[in-house]
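Got some structures for you, see below.
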Structure I
Amino acid sequence: MMTDSNTLLAALNLSMIFPNGEGGLHAIDGVSFSVSRQEFLCVVGPSGCGKTTLLRLLAGLLKPTIGVVTFEDQPIIHPKRRIGFVFQQANLMPWRSVMDNIGLPLELERLGPTEIETRAQSLINLVGLSDFEDSYPRDLSGGMAQRVAIARALIHEPELLLLDEPFGFLDALTRERMETELMRIWAARTVTVVMVTHSISEAILLADRVIVLSARPARLRLDLAITLPRPRDLKMTHTKAFGVFASQIRDAIEGK
């Protein structure tokens, strides 16, 4: 698979087999795709098809059985500082304030407190949590906690942000608000995003491209460019063009 100078990330013939004593669990089979700089890519597919496994391979948290993941044409063999990861749950430290949770990665790098506070405050403002700097996770809604998690992942100023269903546990209205917030945050930062989601409409609303995986073992079923104009809003979900994209993705998931 050839990549060009604008390619940031590439998955090349990825396969993943987990040992299980019965010949192995084949999670991913021969998946290849690339992601351009500052692109927003969403990954969808049936439940249990291997989407999270794929994301962990892209992050360097797992080593593929076959194939390679490259970042700027260099193989990823371990997690990189320039790659941020947001999990399905915020996983905030309950004894640390919003400010301290966001600043933790920089503390571990032994940066000075003034720089940590300055950079954390900038991200607090970006994700819309001004006035909540001293709040603790117990005082935050689910959506607010995920904003903290996103800010914590961005504080390293990564070039690639991997999101594993970050809104999956939120109610419908909060999820819609967070989708809008994520579009705003992405537009304000020069960052490339790969996001796993179960929601077809969420993928279309957010993404420049959507890739669809088959049932396990995951194979690439569809690589679809989403040509809806930006900026986007929730009203677009009711348009004919949106419906056409949704039908294409749904058919691919169902194997049609």
Structure II
Amino acid sequence: MLAVIGGSGMAQLSCLEISHREIIRTPYGEPSGPFTFGRINNQEIVFLARHGHGHTIPPHQVNYRANIWALKTLQPEHVIAVAAVGGIRDYMSPGSLAVPDQIIDYTYGRDFTFFDSRDEPVTHIDFTRPYTPETRVLILKAARQAGKTIIDGGVYAATQGPRLETAAEINRLDRDGADIVGMTGMPETALAREQGLNYATLAVVANFAAGRGNNVEGVPLKEIYAILDQAMVHVRNILEHVVNCYGDQNGT
């Protein structure tokens, strides 16, 4: 089974032949919504809308622990997290697709770990390479097969939201080495590692970040969703090829 977490612009997976939906209870509260099960090209897929079906959950209020814990119970082979981001570098222009290989966490006040009980020994995870290499390769291979241009690598800066950043904050992220900026990368990525999930992000650049590109005076919010709608067509096509690549690897 493959799992897809949909971000802004992807509240549903239109290419999915739905079989059923299921509400999964967790020790950490309610996930963002029901999990949708189905098939793409005869491969089993489970889909979760990170912000809820109606995109009503802001990034700082997503129950990341419940989402990841529930996914773990389903034992997917790979988890692909689709995320809308802003481009900091010139080559991360609106409409671009990227598979980041690093992340910097600027969030605060979120439930960021499963290992917070004083009744258990302190547990550390290796987070040197935050995204699973095999899952990243799967996405990149699928994009090539789909004939889509995709950027291999990049540093994702995870900010608190829900507001967008100031131009000065983007300059700081630039100095820190970030290439793209989003609001949902953490703690989701770290929690996936804590649960031993094969996880990677497919980032969709919805706009230039504040003060960058043509957004020197401000970010045109009305244009973001139009760009996302166009880019998500390519994302869905890549996901269909991910399924095919996964099937080829497993002889199905």
Quiz item: If mean count of other Cβ atoms within 10 Å over residues 46-53 is computed to be 21.5, which of I, II is the source?
Solution: II
Self-check item: At a computed 25, 23, 17 (semi-axes √(5λ) of the Cα gyration tensor in Å, for residues 22-173 alone), which of I, II
Solution: II
Self-check item: Among I, II, structure where FRET efficiency 1/(1 + (r/R0)^6) of positions 166 and 238 (r between Cβ atoms, R0 = 25 Å, to 0.05) as derived comes to 0.55
Solution: I
Quiz item: Which structure, out of I, II, was distance in nm of label points 7 Å out along Cα→Cβ at positions 14 and 94 derived from, given a value of 2.0?
Solution: II
Quiz item: Here Rg and Dmax of the Cα atoms in Å was calculated and came to 17.3, 52; which of the structures I, II was it taken from?
Solution: II
Exercise. For the read-out distance in nm of label points 7 Å out along Cα→Cβ at positions 54 and 86, a value of 2.8 was computed from one structure; give its label from I, II.
Key: II
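Only the coordinates and a few stated rules stand behind these numbers; no lab work does. Note that the coordinates shown come from a computational prediction; the quantities given were computed from them, not determined experimentally. Cβ atoms are built from the backbone, for glycine too; each structure is taken alone.
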